[in-house]
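Multiple structures follow.
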Structure I
C-alpha cells in the first residue's frame, strides 16, 4: 500500500498539483499521521476512493480544525459531518472556500472537480419535510463524492398520489435513497415500485411510539419489498456513501 500511495503523490508532483516540499511532507506522513488525539488515515483515498471523513460530534473545535488542516495538504475534497456553526467558522478561517449546510450539519471543502456521469443519478427522497436534514446529509455526501443527485421531498404515504406522480423519475434513477420517520412506510412502497437498489434511512422524526426512529428502523428492516437495504437511524452520510459506491460500479 505504501507504494501505491507514494505513486499517487509522485504523480501529483509530476502534474504540478504538489510542490516538492508538499510532496516530501506527505511522503513522511505515510501510512497515517499521528496527532495524539487522532491518527489521520491518508491511505483511505487510495483504498476507498475518498479521503477520511471527519465525524465532528464529540470533538472539540480545535481538534476538528487540526484534522482539517492535515487533510487540506492533499488536493482532495474534504467532508465533515455532524458539525456545528462554531466548527465551521473556525474551519473557514483556515480554508475560506469551506461551505456549511445548516440543515445537514456538514462542512464541505470542494477542491477537485470529480468526473460525474450525468446518465446515472442518485434520487434522494423524503416522506416529509421534517426528514430533509437527514436527506440533505445523504445528498450532499453523494454530490461531493462525484455523483449526479436529484431530490424529491415530501412524498410520504399519507398522500400517496404525490409519490405516484414521481414514478417516471424513480424508474430512471440508478440508486434511490429513501428517508422516512414515523412508521417508515415509504421505503417499502418505493422498494415495490422500482427494480433499482433502495437505501432506506429511518429518521428520528415522530411521536412517542416512534421511539426516536426505532419504529421506522424496524419497519424498514422488516420490509416485504425485495432490494431494500437499511442504514442506521439518521445516518444520511452512510446512505450517501453507499449510494455513491453503487452508482460508481460498472
Structure II
C-alpha cells in the first residue's frame, strides 16, 4: 500500500547565536491512509518541529516529506492543523472562525456557512454559532479549532498536543470526541502528545521519539480493541511496555 505520508530522512538544525542547534536527526516514517498515528516523546524533543515540517510551516534542513506522493513545499489545504494554543480570532464568532478557511479561498457565503454549520454540529457546538471565544470553555475552544480544520476538507489532520492545557476530566472527554469524529469522518491523523495513556488510548500506532536530537526510539502497534478502557488489562500491559522505554508521565 502506498503511504499517505512519507517522511524521508528528515533532519532539522536551527542556527542560533551560540551555533547550530540540532533538533531532529534523520527521522523516516510512513503513515497509511486513515491511520491514527501518535508521536510520543518528552517535552522539547522536536515533536512539534516534526509536525510543523509535515504541515509545511517549517522547511527541513535535510530530507523530504511527501503527501500522496507529492513533495511538501509549504502549507496546503490538504493538511489541517489543530494547535495546542487555540489560535482563534477573538473578534470573530464561532461560525466566523470555522468558516474562515473557505472564506479566504473565496467560497460563496451561503456554501461556506452551510459547511461551517455542518462541522459545528459534528463537534457538538450546535447552538453556539454566535458565541465569541471569550464565552467558551477550553474544551469548547478546541472543538472550534477542530471544526475549523475539518471545514477545509483536509486529507490529513495534524494535532499538536491539543488537550495539553485542559483539566483531566475535560481531556478524557475530548479524547473520546476526537475518536468519535475520526471514526465518523475518516482522515489520516498525526497526533502529538507527551502522555502515554493518551497515546495508547488514541493511536493505531505509537512512535516514540528520543530526547534531542530527536530520533525514532521505538514503535508500537496498538492492537487493543476499540473502544478502549484505561483499566483494561491489555491497555495496562501496553502502557507498561511503552513506559519502560520512556521517561514520561503515566
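Quick note: the coordinates plus some simple rules give every number you see, no bench work behind them. Since the structure is predicted, the reported quantities are computational estimates derived from the model, not experimental observations. Cβ atoms are built from the backbone, for glycine too; each structure is taken alone.
At a glance:
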| item | result |
| --- | --- |
| Parent structure of the calculated result 0.75, given that FRET efficiency 1/(1 + (r/R0)^6) of positions 149 and 189 (r between Cβ atoms, R0 = 25 Å, to 0.05) is the read-out and I, II the choices | I |
| Ranking I, II by FRET efficiency 1/(1 + (r/R0)^6) of positions 61 and 165 (r between Cβ atoms, R0 = 35 Å, to 0.05), the structure that comes out highest | II |
| Winner on distance in nm of label points 7 Å out along Cα→Cβ at positions 37 and 221 once structures I, II are ranked, highest first | I |
| Structure (I, II) behind the derived value 17.2 of mean count of other Cβ atoms within 10 Å over residues 69-76 | I |
| Test item: distance in nm of label points 7 Å out along Cα→Cβ at positions 173 and 205 calculated as 1.5, pick one of I, II | I |
| With semi-axes √(5λ) of the Cα gyration tensor in Å derived as 29, 23, 17, matching label from I, II | II |
| Of the structures I, II, the one that 3.0 was derived from, the read-out being distance in nm of label points 7 Å out along Cα→Cβ at positions 109 and 157 | II |
| Relative contact order in percent (Cα under 8 Å, 6 or more apart) from the coordinates reads 26; which among I, II | II |
